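Peer 1: Have a look at these structures, which come just after this line.
Taken together, the values in this text are just the output of simple stated rules run on the coordinates, not laboratory data. All values reported here derive from a predicted model rather than from experimental measurement. Cβ atoms are built from the backbone, for glycine too; each structure is taken alone.
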Structure I
């Protein structure tokens, strides 16, 4: 006889979908009565820590969603994450608090041969071999082994429970800690904009994560953005995917403004730099953005005059500090010049205050203009510099830069 089911089992079970009623066969097991449980007041110091697997990106028993536009290297980054876990090496600068773990890449777009190129390139770049991974890296192509977790046709929507049972059996048999499905849209046949269906699919992945203790990563495309940055709200189609995830990682290419501030003028270098943000983190404090550089790695596979393949590899990149090399003494000197002269805030002005900063910091007012503007924005925001209106030597009322919170000479 089957054990009695609670109302929570029915609501969170495979048959229930909010707003859509019962899917598939109707539940026949009677519900047991609901009870309010008195809180047990455990010792806080004895509560286990959250089982993070990689920084605050991957958590056992939860779903992480990666959202990115095309061409930002989301699959390349996913390969590096899996290789980092399998080898036990923090390749992207993210801590691995539980050491090496089995990671399964389920790529539904590329064939096995192309996946071999991608994984081999990353392994060559980082100097990782099969012995170091010890069978913990698992890679499958959806072109060879299709994955369909849900169907939707004229008879309605249905989860493919047999597929999820096979996934669970594989995860348990291989002790897999992380499963990456790339892209999510290719793993089901439901309408991408159907909130009820996407909610059911995502919640089923979440139940799989909880029952097996693995982390599930669902890679998703963005909607049309019109050139603006990606946020956690910008996944294509239903918002249920974002809402059900515990962590959402938007990926953005470096913007023109960021490149300008850092003095990056090479367009090829700028295109190789992407930023991973913590768009949603319900189980951890917000992390600072992680910068990734997509390097090009030769496979050395050229024969008979045919050139070798070059494949992208995700590597950590440290964003330069715009204040690198500057001290309080430099701000003090700029303030002295502002006091003694007449400087303007506008970068178009002949007497732009950026020229004073350029002279003090040995920068180029033209080549380093983006960096100078970023530094000045910070100084204006902090109150070190301010703007006041006064009459110029021609009798016109104009805004001038003045000293705000002056640096104490004794601190220089």
Structure II
């Protein structure tokens, strides 16, 4: 049965480079890779996202059977995601106008993040089709991870409404599923656990010394790596404070943000100067996915000091490249990093990170053991497996809808 799926991602596009802005990260990779794999299954996928640049074509063919469709909603310029809710009525209207123009019928709506879920809920009622959502991050769970995290009442309320009305909710881990049920009122039959994936053909191990030569890194000094959005919730500041506390004077690489005119980068550069480590901190900006395997392979360890991760795609990518991970003991990271086998899980405190990283960098035998164990530990996270499981969810919802109609 060939399906036609409408995906919604209002605040960020699958065409955006992860890490370049605060809105572009693992979710962008997830949408792009999942849609591409679904396309290989002969599923037609249209990904609707807000149009932010007049020079961007309205329709971009992402891959076989997969299109990215830019929809006008507000000005043709980037907006902070907190300013997008007011433009959702226009987005909904223009998506429906596009569907009518193309005489297109969709079988399923699949939304990503709460803003997309709000729009998808309206369209699901209009089109009378099932709706599955993936939050990627939930305000309530972020607050539990960091009580000082400020989240709007609007977002908290809209997420609760989505949980109440969505036909299915996909989570990346059993832990996130349990929290949705315990703290947010989701039902057991509603929430399906489907881990995220990694491109195991792209993310492979490269020779460490060769990688460092290519990247211009010292051959015989320890190298630490941070990859991701430079959002305080991800902890790049804690990463720098950790490096400053360590006895091992490692090279400190940050992959994320922009190389020019980036306030977050400037703040972190100032912090590095204040900590007295700026001479060994390297800001490389966000890099294309194709360059990341070489970067991961050059590092001795990838550091993930987030308050919380629903899944932890960076951890999977790093391990697929044979690089151990030292991460916060929180969220999905606890299901990916095997403590003392493929890395370490520690409390979110610079002192704990520094102690574990120092111990790891001093024990070359342990580092090698973790390197050898890393890739086998994540080989089950293939995008084909993810797409197969998501397709099954689509089929289940369609069958349930048909049974309701028959009654």
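Peer 1: Tell me which structure, out of I, II, gives 2.7 once distance in nm of label points 7 Å out along Cα→Cβ at positions 50 and 394 is calculated.
Peer 2: Structure of origin is II.
Peer 1: If you work out distance in nm of label points 7 Å out along Cα→Cβ at positions 90 and 194 for I, II, which one comes out largest? Don't skip to the end; give the middle numbers.
Peer 2: Working: I: 4.4; II: 3.2.
With respect to distance in nm of label points 7 Å out along Cα→Cβ at positions 90 and 194, the highest-scoring structure among I, II is I.
Peer 1: Let me ask something else about it. Can you say which of I, II returns 104 when volume of the Cα convex hull per residue in Å³, for residues 210-313 alone is computed?
Peer 2: Structure II accounts for this read-out.
Peer 1: When mean count of other Cβ atoms within 10 Å over residues 202-209 is calculated for each of the structures I, II, which structure yields the highest value?
Peer 2: Max of mean count of other Cβ atoms within 10 Å over residues 202-209: I.
Peer 1: For helix-only ellipticity at 222 nm (-39500 (n - 2.57) for each DSSP H run of 4 or more, over all residues; to 500), the calculated result is -13000, so let me know which of I, II that is.
Peer 2: Clearly, the read-out refers to II.
Peer 1: 0.65 is what came out when FRET efficiency 1/(1 + (r/R0)^6) of positions 130 and 378 (r between Cβ atoms, R0 = 35 Å, to 0.05) was calculated for one structure; which of I, II is it?
Peer 2: II
Peer 1: Comparing I, II, where is Kirkwood radius over Cα pairs in Å, for residues 106-233 alone highest?
Peer 2: II
Peer 1: Also: If we compute volume of the Cα convex hull per residue in Å³ for structures I, II, which one ends up with the highest value? If you can, show how the numbers build up before the last one.
Peer 2: On the way: I: 247; II: 138.
Evaluating volume of the Cα convex hull per residue in Å³ on every structure, the highest lands on I.
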